[in-house]
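Next up, some structures in structure tokens.
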Structure 1
Amino acid sequence: MLLQSIIAVAAVCIPATSSAVANSSSVDQLAEERQMDKPLIDTTFVEACKALQPADKVYYTATPQYLATLDRFISSTVQAPTCLFMPTQPQEIVNALKVIADKRVPFAVSSSRHASNKGFSSTTGIQIDMKGFQQVNLDPSNKAFVDVGPGNVWDNVYASLEGSGVNVVGGRVTGVGVGGFITGGGGYSWKTNQYGLTADTLIKADLVLPNGTLATVSATENAELFWAIKGGGNQFGIIYNFRLRTHPQTAQVYGGLRTYTADQIPAVVRAVADFSANNTDPKAQIIPTFNTIVGQPGVSLLGFYDGPDPGTSLNTFNGPAKTFTNDWRVRPFPDFVRSTPANATANLRGLFHTVSLKEYSLPIMQQIANQSQFWGTRPLRSGVFISYDVEPFNSDWARKTSTDAAWPHDNSPIPLNIYFAWVNPLDDDYYREAALESARLLNALADSEGQNVAQYALYPNYALYGSNAARVFGANAPRLARLKHQYDPEDIMGLTTYFTFN
């Protein structure tokens, strides 16, 4: 089957998107359709919602704003909140946290609703939507920094900076939100080989602490808290502004999407292993995803060069693998990001999990291709999209760019994202165990090559909920636990959901 036809079949299997959601009059009906938690009728939750101010920024089940918050990248993460609160001023966040603390009501904070773990940005209590903070304000004096609101998706940020001659280190595909991208791991980017993670470019952040205090954190002000928010998750307050260091950006870059049919997979595997082992140009980057879509294998290859002329840096992909489609070309950076088909499988049940590696060897690449096809062809299961997203950064990418941060990355961990998407909620446990089993197999293979994967922390934005704190945060976990208690002794942020630090 041709890959375009495969993708079309997958699209048919996707449940209703936001436009359809907004037309529904029944949240109970939506809960039935999406197999999500129905709204809880809890008098304490309702009282807390009624106490939120201003009242005209609180939305309930019959409103389009509320219904839109149920539209998430992974539908199995959806929970129906008692109410939705959409602040636009820091003081409104202060007031909300005081109500939450007083009533001890569960809550969640969302940006683009792209989190893969249920509860990380969803709740049955008070949903705080940060869409009211979408500022993108470039330093007017010398363009050295830009203030970015957490309610943005990175597409908006790049579009706002287009033509300015500068850019930021941010998300790689369309639809990814700013807020959790930075705090939930630090943020791998197309620019990571050159400038590190997004968190490595963070100059300061403005936030509301769990006790309702407004604060600014930086390397010189509240420095320990500044360290904690760089990949330490949602446990230290609610951030409403990030100040990011900029870097020069050419008007045009090179890149796009290539696709390959099943018969070309062995050649693509060899090309990716070759690129991983031999690429030394920090401006060149790829994300090949080895997919099995409705039982049919193929590869989607995103290629990028940070400039209009890639030279020979991507030549390994000019043969012998034959492309099915090819959209690699010169284009503006925002257009390149928008061209990524990241939302093609939105609204399916699903999960992410991860492996952190030293390198993508040929045996590991061969096993990744095998794993995608194995789990994507299980009989009597509802898997629609089984994807292994390979991210071969330079082996020493963090050597000159990393800063001290909650998520340890000074040893240049290279991530693999395992993404399973399915339809039937009865398969939830099956695919969770499948992802864990697949990760164990790949870890064992890497260790047999001497990679010693335990030295590399798991990337929090990809890791499954329940992952061991020591594997996610390494030696930093005890320090995070101490800071969590210091800044949140009443455990207000514990009313959200996240990885534990102990």
Structure 2
Amino acid sequence: MLDQSKEIKVCTYLGLTTLILSVALVGCGGGSSSGGSSNTPKPSEPTPEVMTDITLKTPVEMRNVQLKVYDNTDNSILIDTQVASLTSYDIKLPSTKLNRLYRVEVTTQGSSQVFDPTKSEYQNISGVYHAFITPSSISNKTQLISPSSEAIYQRAVIRSGQLPNETIIPTRIEQLHVDLASQDVYRSLLNAFKDTNIPSLSPASTLTILNLLKYSTTKPSTYVDSYLSFGYLQYWSSIHNTNSPYQDLTQSLATDLKDGYLDGKKLIGDKTSFTPIFTSAPDNIDPAKNTLLDIAANQKVTRDYFATNLRAATFKLADLQDQSHLDPIGYDLLDKKQYSGIIPAGNTSEFFRIDGAGDYRRAVGFSGITATCSGSAYPCKQGLTSINISDPKLPATDYLVGHYEDSTTGCQLNFRANGQIELIKGSQSYRSALSADSTDNLLQTDAASYSYLLNSSSSEPNNSTQQYNFIQLHIKANKIVSAQAGLDSRKAPDVLQTTQLECSFS
């Protein structure tokens, strides 16, 4: 380091040099020049992220609501805004992430209202209303937030392995669950609220907009789907004289369709308040009749009843809009519309569903089988898996999905749509999963009473005794009546060699 006298000499030398060279240097000992141009490149500005426009629509105007859009992958919020009048709202999503699943939530407040087209008035509304933005809805550039989208959300929750008695974790819902749930709901509701071209109704935009736009000739399917969709509201208002038909219809359909079918039933263990749109459909309890025509015949009364009443409600709505005079072409389209699925001529055991109302779940069990599994004591089918993997050659377990509880003993059983099974009592907890192993099997103990044993264990023993850890369910006519957890060296036991926990749910 220089001392003070040396610093003075150096500064004097630099000052003389500056005069001789006539170069303007500022400051003694400074290292920067104010006269030269810098060669340091300017930092480049980040390229703006490319965004894709999506329109969110509601079939009826909603007022004073909170709109949120989440990336369902990590539950991060992309949009959070107050909307004074929601019929159509444009949002932007990152173009590089369009293959993701996005979740829409519309949350009401104390001042929230919804337009009721059946009475042409606003009504109070409460609750949270959901929709998923999927790659297919992105390609259409529009997503409806509707009674159908709420039912799809609730059914996707179930297909993801969650149950109504639990706090929902949305990130567990995957694209597969939404796709399967969409099929369930749209087939049940005959594609109601699926067409994104149906109008958003408000006092300024009534159903007569379809006449002004000449949809009966330019977009005939949209004309029909519009009256069919709003026909559900008319149906509900005609049968249930409630103060908020849109809210009540949405909740009813979402609760009903948690099992995947419009059948007037709740999922086992669902404590949600429920007013069904019609009397519950009969169960299909006989595995010998697990064919399309047999199940269709068992559901005929429900299917025809709903079709007749939905048709009447749709025409009542059309008559209120004077469609027979204003648009006879459209009126004729409504007359030719099928309000339930068509029964095929031939029978099959490969698929079982007819569009429209009814319970088309196969009975738990099988018939005409005498073969055993790994030396089992009873006829047996093995390789059971979750309801998300549909295989008509395997016994169905759709009827079993739900939450079971014995309040006396504190026993709880969860049978999840993703194949997970849990038997719990206090600190005791046992888990297994239907994963198509040979130890996931169904034994027919008494065909006449539709009685079965369902076994589930890991594919290999995983304890010191070299026994399988089983959960065993006793089933009668689609109902789980009791359950055990325990050990057995056999792959398809009838009575467990060691019982660790036993519960009854009869």
Structure 3
Amino acid sequence: MTTNTALDPANKPNILYIMADEAIAELMGAYGHHVVKTPNIDKLVAQGVRFDTAYTPFPLCAPGRAAMMTGRHASSIGAWDNAAPFGSDIPTFAHYLAQNGYDTVLSGKMHFVGADQLHGFARRLNTDIYPADFDWTRPEWVAMKESKGEDWRNIMENRSKYNASNYAPDAVQIGVQHGPLTYDEETHFRAKQYLNARGNNPEPFMLTVSYHHPHEPFWPPQKYWDMYEGEQIDIPELPDDLEDRQSMMDIWLNAYHGVKRYDLRDKEGLYRLRRAYYALMTYMDNLVGELLETLEQTGLDKNTIVVFSSDHGDMLAEREMVQKRAFYDFCSRVPLIVKYPDNRNAGTVVNTPVTTMDLLPTFCAMTGSDASQPFDGDNLIPLFENENPERHVFVQAHEVVGVPCIMVRKGDWKYNYIHGHKPQLFNMKNDPKEWDNLSGTTEHAEIEAELKALILDEFDPDAIAAENLASIRRRAVIKEVMDKQGVTWTHYPEFDARRDALTQHMP
């Protein structure tokens, strides 16, 4: 490894951590896609280390981010769904770096739920885009978890709105200014403003910039939509026996998302959906490029490590599925790129399975910070030089019905454990689209038993189910009271307007 004393942990390099939301690794030019334009992230890959088999710890916003920040399994910290808080007594990477003298700052979303809207960050530069309260502790969530998925048909028939509506043929809009777009512009402005104001401040910083896009709604600016005029847009290919290949987890998710209520096979609709997603990916890439340009203009690039990732992906009509919450790679695999200022290990591609839970110990190793509490992730830096074929990672997803669902990836193999139901076993090298479930076959019995044992040695499914249900019952009570009292945990940062505008005075 190339050495540079300016980047030794004792000298406390800065960290710029850039997050996208629902960024599908497979649909990025930086990960080899032939059409999607991501020139700025491509440059990061060329100058840094790309992890090709990186996974979210939980393919859902709040629990995935909570697990990432704490380096802990979501089930270990009570991060069950998008309306579940994790404890203020659980340290995050922001705590450890702040303890080591870093200015820890967040611009953008992190989907914290509960009264603690900082979790180790010294401050937030804007508010979050999603509720901090228990607004998303929905009655159907409680009912589904109480029935353990047995009554899913009746419960899912009564939802007021279905997530699949954003993927319907008529859902895409072009050139419309909307809330999430405005939010990303503010997030971007605040982050650049912070970097420009650093000056000669000797205090090291850890700035996390977390964008909403390419998350739905799929309403890209006209400029980015036009970039894909005449380009070949991938349309999902579905087998005739699709329903026979579905797991019980797929069935629950499709019912919850309401996919049968919309035509997700309409070719023109799919074309518009994918083209809009490509456009939003390029829009997000442009924001990344402007951030990197600001680093260079301020001279901060000389001592700043840049990390890029996403909280999870999106099924985007693959397998006639939408949104997240699934273990398929379109949804659970994420981009993960690390670039040092001296471009050490430039162009390295790591195939060993990793998870964004590994970022906490990695950030601590980069900065010489002491992560004294136990965590489930591992330092990624040794993988820059040497692959680890024995390493395995876990992904959890217990949200919709409360039935413990846990995935393990080791080498070429992926095993999806669905408590009380038929599992899935895929050879990802031979079957990257995950169509051929090898679970239950004599030929693969040994590897299936090994992977199942890894899961059951690490997790107690019955305990997970019990605490998941207990948590949502507690939250339902508190939500009812908070709604009556008008109490909110929304975080409102304070701003000095004199920083943001030129104030003129008459002589």
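No value in this document is a laboratory result; all are computed from the given coordinates. What you see is a predicted model; the values in this text were computed from it and never measured. Cβ atoms are built from the backbone, for glycine too; each structure is taken alone.
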- Message: Between 1, 2, 3, which one scores greatest on relative contact order in percent (Cα under 8 Å, 6 or more apart)?
- Response: 3
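Between structures 1, 2, 3, where is percent of Cα pairs over 24 Å apart, for residues 280-455 alone highest? Please report the intermediate quantities before stating the final value.
Working: 1: 44; 2: 53; 3: 48.
Comparing 1, 2, 3, the top value of percent of Cα pairs over 24 Å apart, for residues 280-455 alone belongs to 2.
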- Message: Comparing distance in nm of label points 7 Å out along Cα→Cβ at positions 120 and 488 across 1, 2, 3, which structure shows the greatest value?
- Response: 2
